[in-house]
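For reference, the structures are reproduced in the following blocks.
The numbers here are math on the coordinates, done by the rules we state, and not lab data. Quantities reported herein were computed from a predicted structural model and do not represent experimental measurements. Cβ atoms are built from the backbone, for glycine too; each structure is taken alone.
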Structure P
Amino acid sequence: MAVTYTWTIATCEHDIATGGINVVHWRCTGVDGDHSASSYGTVGLTPDPSASDFVAYADVTEAQAQGWVWGSVSQEDTEASIAAKIDKLINPTEASGNPWAA
């Protein structure tokens, strides 16, 4: 099977006075059959309310926030890392336990 990825924005931290978002919390989850893995992170932003492209908190869409994340986080590298985690679950190279009977 192929890994299916879902990117979500968990939350956005913003300045109440200006409405500028200064931290975006993101998660990427990959699923392949019964196996899944995820990666979580944050991206710091420095919003400028006087800039022509400024978007206040109340008007930001999830797609815009995701675009800001992808401006700082490699989508390709993140998904490759998750795929590697899932591959280790499907094809383990290590195990744990005791070799003697309980």
Structure Q
Amino acid sequence: MSFKWPPKDPDEVLDYSVDWSRFIGVATIASIAWYVDDADGVKTLFTSGSVINGLQNVAQTISGKVTTINLGLGTANMEYKIYCLISDSTGSVVERVIRIKIKEQ
């Protein structure tokens, strides 16, 4: 199952978040890693400042039980598959897949 974020314009730089509070309960987020599919469809680590397949990871943060990625650029009419992988204070490792469409607005 994957989630969907609202579309973004290639000229926008916007925050997109995943709220883990209902899933991890009293645990805390220990680490986060973001990934995106590259032009060949290969899941690739998406670090702050990198541009992969035309999409930019401007920055990423953890605030309490919410992980946020700040996205810029993107190719119009393309849908990106983004992965958010966390480990929590109990040692659990969980990944969510989110799709985002780039649309000229």
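P(r) over Cα pairs in 5 Å bins from 0, in percent, for residues 11-50 alone was computed and gave 6, 21, 21, 14, 12, 9, 8, 6, 3, 1; which structure, P, Q, did it come from?
Numbers: P: 6, 21, 21, 14, 12, 9, 8, 6, 3, 1; Q: 6, 15, 18, 22, 19, 13, 6, 1.
Attributed to the structure labelled P.
If helix-only ellipticity at 222 nm (-39500 (n - 2.57) for each DSSP H run of 4 or more, over all residues; to 500) computes to -500, which of P, Q did it come from? Present the calculation step by step, with values, prior to reporting the outcome.
Numbers: P: -7500; Q: -500.
Going through each structure in turn, the value belongs to Q.
Taking distance in nm of label points 7 Å out along Cα→Cβ at positions 35 and 59 from the coordinates of each of P, Q, which one would give 4.6?
Source structure: P.
So if we calculate relative contact order in percent (Cα under 8 Å, 6 or more apart) for every structure here (P, Q), which label has the highest result? Can you show the working numbers first?
On the way: P: 26; Q: 37.
Once relative contact order in percent (Cα under 8 Å, 6 or more apart) is tallied for P, Q, the winner is Q.
Kindly point out which one of P, Q the value 0.90 was derived from, the read-out being FRET efficiency 1/(1 + (r/R0)^6) of positions 19 and 91 (r between Cβ atoms, R0 = 30 Å, to 0.05). Please list the in-between numbers first.
Details: P: 0.05; Q: 0.90.
Source structure: Q.
Identify which of structures P, Q gives the largest calculated value of Rg/Rh (Cα atoms, Kirkwood Rh). Write out the running numbers ahead of the final one.
Values: P: 1.19; Q: 0.97.
Between P, Q, the highest calculated value is found for P.
Of structures P, Q, which gives 1.0 when distance in nm of label points 7 Å out along Cα→Cβ at positions 3 and 67 is computed from the coordinates?
On the way: P: 2.7; Q: 1.0.
Value 1.0 for distance in nm of label points 7 Å out along Cα→Cβ at positions 3 and 67 corresponds to Q out of P, Q.
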